[in-house]
1. Name the one structure among 1, 2 that distance in nm of label points 7 Å out along Cα→Cβ at positions 82 and 138 of 8.3 was derived from.
2. Tell me which structure, out of 1, 2, gives -11500 once helix-only ellipticity at 222 nm (-39500 (n - 2.57) for each DSSP H run of 4 or more, over all residues; to 500) is calculated.
3. Have a look at 1, 2 and say which one yields 10.6 for distance in nm of label points 7 Å out along Cα→Cβ at positions 74 and 146, as calculated.
4. Once FRET efficiency 1/(1 + (r/R0)^6) of positions 42 and 122 (r between Cβ atoms, R0 = 25 Å, to 0.05) is calculated for every structure in 1, 2, which label goes with the largest value?
5. Please state which of the structures 1, 2 yields 20.9, 65 when Rg and Dmax of the Cα atoms in Å is computed from it.
6. If we compute relative contact order in percent (Cα under 8 Å, 6 or more apart) for structures 1, 2, which one ends up with the highest value?
Structure 1
Amino acid sequence: MKVPDLQTASVLKWGRLFSADVVISGHVDIIDEKEITLMLKAFDLKNGLRICQGIQTENITKNATEKGDVMAALERLSNRLIARLSPAITRFVGSSSEEISHLKITMKRLSSYSEFRDFKDFLKKNIKGVSSVKLTRMKKNSLTVSVEFHGDRS
């Protein structure tokens with residue numbers, strides 16, 4: 001993920017690959033080796049909308065020729081920016097009124113990985129409310145998955 005300018009569609013795609021609810025994307029600029037600027041954007045993956053964004057700048061000390069000095073400045077910068085953005089992200093995530101539940105399913109005697117993949121696709125496409133299906137345990141004769149869904153178990 002070292003693309004100079006990651007587009008919103010790509011950010012959302014990466015977030016969905018990891019079954020995230022929110023993804024944060026950022027960009028760093030070092031200007032004349034005197035200051036460092038960090039811009040962060042938080043996106044809601046369900047709707048594909050930007051929740052919030054922020055930009056913060058910090059001066060780099062004159063003797064900051066070491067990579068560690070620049071990284072320390074970036075860490076301070078990111079801590080301040082995240083502290084500023086996290087209330088908006090928390091409010092957004094907490095505003096969801098749907099209950100998220102998890103269900104574990106163990107399948108025995110599968111003959112191939114494609115059978116598991118077909119079952120996973122079936123759950124995601126045909127069962128209302130299923131948001132993710134993750135493989136959590138694999139044994140010689142069985143697979144266990146964790147199914148995340150919105151709503152109750154009935």
Structure 2
Amino acid sequence: MSPDGFTTVRGRERGYRPEQVDRALRDLTASRDQALDRAAALTARTEELAAEAARLREAVSRLAPQDYASLGPRAQEILGAAEAEAADLRDRAESAARDLGEKAEAAAAALREAAREHAGRVRGEAEQWAGQAEAAARQIADDALAAARRKAAR
């Protein structure tokens with residue numbers, strides 16, 4: 001058994017079992033593809049939310065301010081307090097939305113980078129396995145050629 005978990009074979013064939021290498025490569029490729037799909041989905045969702053926030057900000061900016069001049073002094077005082085509370089709440093919500101957007105963008109960037117790194121590792125492992133398989137195939141061919149030459153020399 002190799003350090004990578006592949007069964008080595010001896011005798012006529014030397015090297016790793018191709019079906020194990022192929023299965024491992026398929027699994028790693030599927031994991032990489034899933035990570036890339038997830039990063040793309042998160043990026044798209046972040047863009048959708050940013051567009052929705054911009055649309056809502058634009059809609060709010062077009063609204064005319066309300067005029068409650070006909071209200072009595074106590075009602076105007078209550079209204080003023082409610083407007084101040086609403087403005088504070090809006091500011092906190094906008095800040096939270098910005099923070100959430102920044103975190104989502106950072107998470108998407110980290111996921112994309114992790115997917116790139118994973119893809120690089122998978123590619124490196126696949127190249128290593130391919131090199132080992134090629135070396136094993138060459139050794140088998142060399143052994144067969146040497147055996148044929150020995151047999152022909154007899």
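1. 2
2. Computed on structure 1.
3. Working: 1: 3.0; 2: 10.6.
The read-out comes from structure 2.
4. 2
5. Clearly, the read-out refers to 1.
6. 2
Throughout, read-outs are computed from the coordinates displayed, never taken from laboratory work. In this text the structure is predicted, and so the values were computed from the model without any measurement. Cβ atoms are built from the backbone, for glycine too; each structure is taken alone.
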